[in-house]
Structure P
Amino acid sequence: MRYQISGKQIDIGAALQTHVQTELGEVVGKYAQRPTDANVVFSRSAHEYVCETTVHLSTGLTAQAKAHATEIYAAFEGCCEKMDKQLRRYKRRLKDHHKDRSEPVELFGASSYILASEESGTADEPESLQPMIVAEMETKIPSLSVGEAVMQMELAGAPVLVFRNENKDGLNVVYRREDGNIGWIDP
């Protein structure tokens, strides 16, 4: 597994890097057979340290965890516990409800755009109805079943996930509704 351990405006020592690699390797190795890479970012927010961890699995799923603490090692330990809990739940769901995936998730490229927000105090008519594009990026759309898409959305902590339905070959959307349930859009 590849590790990328970095700090935002703080120095990360060799001892912390070694600790992160051994502890995170243990947690991920316990539940995921083929993790591909892990990205760990340490930062500071006022008096607390923040640890954000993202682990990409060979199945195409991504697990994310974030924790705060007054000490940097405690922040990592909290993040590691959350990652352990997520991966344990993911593995249990795979065993209980889903068939084992024999091949990795297929990813398709798509363009992603960031549009400029409208300025709120202007009552004038806009010059054109075309929004101003601030940035253009490449994003990946996974080919998943609906159950896997819901699981991926929950693991990522995202409010919405766009995916290609592997049963129907069309783009679908799953999202978290205000009432706490999951919505599924199948055009």
Structure Q
Amino acid sequence: MDRLLSLAANIDRLSRFFGILAAAVVAAACAISAGNALSRYLFDLSSNAFLEIQWQMFAATFLLGAAYVLKLNEHVRVDLIYGALGARKKLWVDIFGYVFFFFPVMFIMLEMAWPWAWASARAGEISANAGGLPVWPAKFLLPIGFTLLTLQGLAEFIRRVAALRGHIALDLSYEKPVQ
């Protein structure tokens, strides 16, 4: 179990890295957006590339940051019953959710996304807009993001099984191991 918990900690570090990267992308997207607006209104200059990079950066923010959001337990959760459950029942509900919902959906998304992104890269797909950017790097964000999310889901699953076995204690309001 210690090796699995070590794996979960390494996945957490990977998710944190990409979460920080996603935050940096938000700052860059804001700068590009402001620069595009200023150049358009002050100098009557604009480019489709500036508009396209903004939506590509939005995709990067969402897809690269999703795993870190899951790690922080800041994802959307419908809490009609869950909040009233005891700690062990919450762990069982989470494990059930990962096994029967989370992992199957992630595997379907990955099975669909990797060939789609790979075909786009092999074709060197670019935007149809004048002055547009290559599209394939943005398409690769989808399988990369779902891979990161799947890995973080694995880390969360490992922690819940470890908590059920008494190897760690989890603060279920924050999902962080109690030291």
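Coordinate-derived values only; no laboratory data. Only a predicted model underlies this, so the values are computations on that prediction, with no experimental measurement involved. Cβ atoms are built from the backbone, for glycine too; each structure is taken alone.
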When distance in nm of label points 7 Å out along Cα→Cβ at positions 65 and 113 is calculated for each of the structures P, Q, which structure yields the highest value?
-> P
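From P, Q, which structure was helix-only ellipticity at 222 nm (-39500 (n - 2.57) for each DSSP H run of 4 or more, over all residues; to 500) = -10000 calculated on?
Going through each structure in turn, the value belongs to P.
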Figure out for me which of the structures P, Q the number 3.1 belongs to, where distance in nm of label points 7 Å out along Cα→Cβ at positions 9 and 145 was derived from the coordinates.
-> Q
Label whose coordinates, when FRET efficiency 1/(1 + (r/R0)^6) of positions 57 and 153 (r between Cβ atoms, R0 = 25 Å, to 0.05) is calculated, return 0.95 (choices P, Q) = P
Given that P(r) over Cα pairs in 10 Å bins from 0, in percent, derived from a single structure, equals 9, 29, 29, 18, 11, 4, 0, which label among P, Q identifies that structure?
-> Q
At a computed 14 (relative contact order in percent (Cα under 8 Å, 6 or more apart)), which of P, Q | P
